[in-house]
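A.B. asks: Right after this note come the structures.
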Structure 1
Amino acid sequence: MELRTTRNIGIMAHIDAGKTTTTERILYFSGKTYKIGEVDDGEATMDWMDQEQERGITIQSAATTTYWRDHQINIIDTPGHVDFTAEVERSLRVLDGAVAVFCAVGGVEPQSETVWHQADKYKVPRIAYVNKMDRLGANFDAVLAEMREKLAASPAAVAYPIGAEGGFEGVIDLVAMREIRWSDDGHDMEYSPIAPERESEARARRDALIDTLSAHSDAITGLYLEGVEIPEEMIRSELRKACIARALVPVFCGASRRNIGVQPLLDGVVDYLPAPDEVDPAKAFHTKKEEEIDVPCKASGYPLGLVFKVQWDREAGPLCYVRMYSGAIHNASVVYNVSKKKRERITRLLRMHANKSEPMDSAEAGDIAVIVGLKTAQTGDTIGTEGWPVVLERMHFPEPVISVSIEPKTLSDREKLKDTLEILSREDPTFTTRDNEETGQLVISGMGELHIDVLVTRMIRDFKVQARIGNPQVTYRESITKPVTHTEEFSRVLAGKENRAKLTIEATPLPRGTGNLYKKAVRAPQVPEEIFDAIERGINSAFGSGIQFGYPAVDIGVTLVGIDYDELSSSVFAFEACANMAYDSACRAAGPVLLEPIMKVDILTPKEFVGEVMSLVSQRGGLIHGSDSKATTETVHAEAPLVTMFGFTTSLRSVSQGRASFSMEFSHFQPKKQ
């Protein structure tokens, strides 16, 4: 595998913008599949799960590999629904480039913004594709304007539609200055000179492209000022540099459903998106030297890869999706899980095509592969070698916000249910399970009602577990409102030996969204390190058990400010227990408060129902932040407490004759109103 001719890309967008439809055409026209699978017929190659085919949405990110112009393109098709945001997050973490698909009618929709900012976080270069140019209300320029306004992006249109809506018939290639039209099956492309009636418009748009590009390229500026015709190859190479530097976003257009515009998009992937060694080196932490290092992408280095996804297979067990950043791993060899400090044997190495696979002998730097045989690996683990103990930067996932109780229908199903929940929570980092000690119930938590519904359906169908589900409950959090300093003593005789501990901690509230923080502000050289480790363990375990109501605590800073250590009677156990008790007493005295999740809500509604929709949100205790107007629709932006949003879908449909829709994602926690 040549690094220079490899592209690792993701297809990302809002739900229903046409990601999977576009991916199906990419696979078909590049010769990977022999027929086009339609999402509406439940036959899309990349939507291989039963539920994806029934619901017509992407739930799990699927990986595949195809070839175009002698380049190997590894593609990950990601979900568009906000409940599956973790799938997008972990895909973008390991990709070198992305194709952002926008609907020509909807423009930059709420989930498009979310995935765009996720890509910003991981510094992923992007190209954009404006799909559905044949739909009523399609407006190419409006999408470019929204990209500038909502995403703070710098779009550079390299294609321009010929006509729009029902009159859409092809695209003008602004780099090569020619018109392209497609046959009905999309296979045959007809190139022709630009028609005289479109000549001045095309020339103006090409000048705009050159003007945008000249701001990032001295070579282009020089030729532009001299009035010299700029060669195609120079435009492509300079645009490529600007795209990889994330200064510009090349924009294509088409109508994937009608097989128009996909081949130029594939050319764009090869021409403008980076090879694995053209992006910034991966950041990693050397555990022995305790310093951050850069890991350049080269096959000759030490082996280093990141497990970015774990998927359960009935026959093979866990399939671990790995992105290799350095060196190579080989089939039937032993790898070292640096995060878990364990050796494991690779039983098989596979290249995936959705749910099908083909064997590989080795996976090198820049490759995406699947390892069978890793028993303990989880999402975010680093695999490599014992001689080079380097941990790649971990991924961060949002907190689950909706919980439901679950119980097996029969006693014999209980163990099976626990095993199934363990498998699913290993697959999905945003799905968690816990036992509620007060009620004795098993509680599962996820990102939203659809997320929970999909997972419960998988349990019943795929894992054959019969279970009863309770009504959705809100996952609250607890925090404190004022600083408190507290001294705690612990003394107990166990097995005839006295166990004593005394320490002083300071608990302070932190700004919302900071998370919990423990630090020691005491120097005591005579105290063994394991005592400090025990105190840290005691505090960290207490964060999860709450203050008054048993909900996890958030945004609390705990500082160890004093310690009384006696060589003869102090023990690790005593200090761990003492730290736990000190935390409990300090937080109870620090004005504990219950926090509830507040959701960011975006509602898309026809203009005539805006008043009713806004009033519906207000009735549920929501705050309207504003709205965006389009030709026939209005997008209302609001935030509301999650507890009031259960059953919102039904109410919204009834006030809008079934024509309004909404998306909702977690925003922040705030004190619950009494």
Structure 2
Amino acid sequence: MRTVTLELLRHGPAHNQLLSPLTPYLALCENHAPVTINVPFEHNQFLHRLTALTYEFGMTPLADNQRKFQLQDTGRELSRLLSAIPGLTAELNRHREQSNEVIHLRLILSASELALLPFELVLAGNGFPGFGQPLLLQNQAPVCLTREVRRVKDSALPWSPQARVLFVCATPAGLPQVPVEAHMLALRSAVDPWVKYFDETDADDRRRRVSACLDVLPAATLDDIQEACASGEYTHVHVLAHGVQRHDGFDFRFGIALHGAAEGEMDVVSGDRLASALRPLRRPQREGFALPMVVTLASCNGANGGSVVGAGASVAHALQEAGIPLVIAGQFPLTFGGSVELVQTLYEGLLWGTDPRALLIDLRRRMHVLQPGSHDWAALATYASLPTDFDAQLGELMVERAKAALRVAMDHADALLLDATSGKARGLQHMVRATERIDIPWQRMQQLIPKLPKRTLELNGLLASLGKRRAEVVLASSNLFQMPDEEQQRFMAECLLWLERSRDFYWDCFAERRDATWALVQSLALSLLLELKEPGDDMPGGLEHGRHAELRQLWRLAHAQSLAVVDGTGEDAGWALGNLVELSLLAMLLDIGWADAYPDRDAGAPPVDGWLGEARFWVDQLLQREDMFPNQPYSTFRQLQRYELWFGYVNARFVQVGEDVARVLAKLFPARLSQTEPDA
């Protein structure tokens, strides 16, 4: 995404200045020469234009043809204003033909009266991409327009990989009902990939699990919001309420209509009061201020500045001044359908770490298509103050969110399997739904590999591990639930498919980094699981011609590399200990002799129990050094469980190794490891 920065400046304070063609503004665009521009509106004239686009309760909006005329005419006037900036024309037209490049137009404003102008309506002028069309809807070079407050610095905080949403809704007496249920359903659907397994018959358990991702404040007061934000660590806040005009002396602004302290009372909250409630001191330590990353205002006129005479601005403007990095609001009234589309499109993407600028482009187009009788697409105003490394942060965020969703998906599958083994099976359809939860994060993580080349090894490793666990769940389902033979065969074929995918991802890890010995060991184990047969004349060693020798060579390579680092203190040494435990089991399957493994040692000095004794030795070493390598004992224990519990179902050659060796080794590990929650 290419960023173009446009800043409009004038002398004097931000407030107490009316729109006038006589007022000069300085336009700065990237490194181009500054130019002086003048707005084409008198203030009173412009306010009359806005009557076609915004109205209060009880007022009748203009006829549809008048509204459309004002949209077009205001867009043309703003087009003339921006077309007078040669640097902007040059930057917007500097796109590659047939490219998918998206332009982020940062509009930095210091004058309150300029914040009144609906720049989102602007038509593409001469030299702009998509000439004559709305700039934010044309497809030649998609543009995302965001506003910024000049006094706000780029956020220095990284976007948290954790996500927790606070849904604030209010309909004080005397105002029409807002679509709470539709917004609630949209938010619940958006957070679902991260809601851990709960007992559907236990309302308290369901509430606790959902609350870890989504909290709701019905009939919210400002005090409710402050109390929730002080202790909730919310990353996203969604406000569904009416925007109402409020008067302050000779000034007027738009505020958010919340419930008052007394029953039936309405509290029209200003932007600065709402900002204080969203950013209280954290409790109980009272160290630092709460900071949601995103605030969305599904309210009419949330980004409308109202009067520009007194100090202050719109609610959205005030929230960004308070340091909230991303604020999305409506500068005109939003239809109910448009507000639901806002929450669905934004939160389904934001929680996965999708670039909010791309989401806004998509949202405007969806509103334009789905709400033809409104101008919801133009009502959206976005205040954004993003860090300079935001693109890099997004990559990290997408990975962490996908990883979290994968962990939760496996949590659902593991919990259902546990219920089934304890006699509380909920039925095969529940297990099918649980495994389907894995598909979306699996696909998203695959899509991230070409986008994040520096994290290829990590992503391939995660997908490989997940494939192995997915195969385990599918196989366990086929064994625990009654089903016809043909269905049983389908489940086994699916199990083998996931094992093949896992093997290939592990091999990709090793191909990416030849010192990733852990990946080589897992690829080797899965290759044997999928290929090893009973030995015969046509398959010496139980493998196809030449394959036996190839896998023995890979075993020697993995063994030598693990021995080379096993005495170190880094993480590689911990993984090497686990490798050597598993390589001892694989040596039995590949008929590798002691002298082949240790040609420099005395051929007559193997452990008393041969490879079992060798494996015991490395398990002891791993447990003795557990303080240095806290993750490796559990990983090794889990892998031994696979040999013991289900590898034999896939390949009968693994039964003896699993029952005679892996079971003995697994008993050497402390019992607490069996209670550890598995990672994806």
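A.B. asks: Here helix-only ellipticity at 222 nm (-39500 (n - 2.57) for each DSSP H run of 4 or more, over all residues; to 500) was calculated and came to -15000; which of the structures 1, 2 was it taken from? Provide the component values of the computation, followed by the final result.
C.D. replies: Values: 1: -8500; 2: -15000.
The structure behind it is 2.
A.B. asks: Okay, moving on. If you work out mean count of other Cβ atoms within 10 Å over residues 292-299 for 1, 2, which one comes out largest?
C.D. replies: Checked 1, 2; max of mean count of other Cβ atoms within 10 Å over residues 292-299 sits with 2.
A.B. asks: With percent of Cα pairs over 41 Å apart as the yardstick, tell me which of 1, 2 scores highest.
C.D. replies: Values: 1: 36; 2: 43.
If we compare percent of Cα pairs over 41 Å apart over 1, 2, the biggest value is for 2.
A.B. asks: Can you spot which of 1, 2 the value 0.50 was calculated from, given it is FRET efficiency 1/(1 + (r/R0)^6) of positions 124 and 172 (r between Cβ atoms, R0 = 41 Å, to 0.05)? Could you put the intermediate results ahead of the total?
C.D. replies: Details: 1: 0.90; 2: 0.50.
Source structure: 2.
A.B. asks: Looking at structures 1, 2, which one was FRET efficiency 1/(1 + (r/R0)^6) of positions 300 and 532 (r between Cβ atoms, R0 = 41 Å, to 0.05) calculated from, given that it came out as 0.50?
C.D. replies: Numbers: 1: 0.50; 2: 0.05.
It traces back to 1.
A.B. asks: Using distance in nm of label points 7 Å out along Cα→Cβ at positions 364 and 388 as the calculated read-out, with 2.7 as its value, let me know the right label among 1, 2. If you can, show how the numbers build up before the last one.
C.D. replies: Details: 1: 1.5; 2: 2.7.
Label of the source structure: 2.
Readers should treat all values here as calculations from the given coordinates under stated rules, not as data from a laboratory. Because the structure is predicted, anything quoted here is derived from the model rather than measured. Cβ atoms are built from the backbone, for glycine too; each structure is taken alone.
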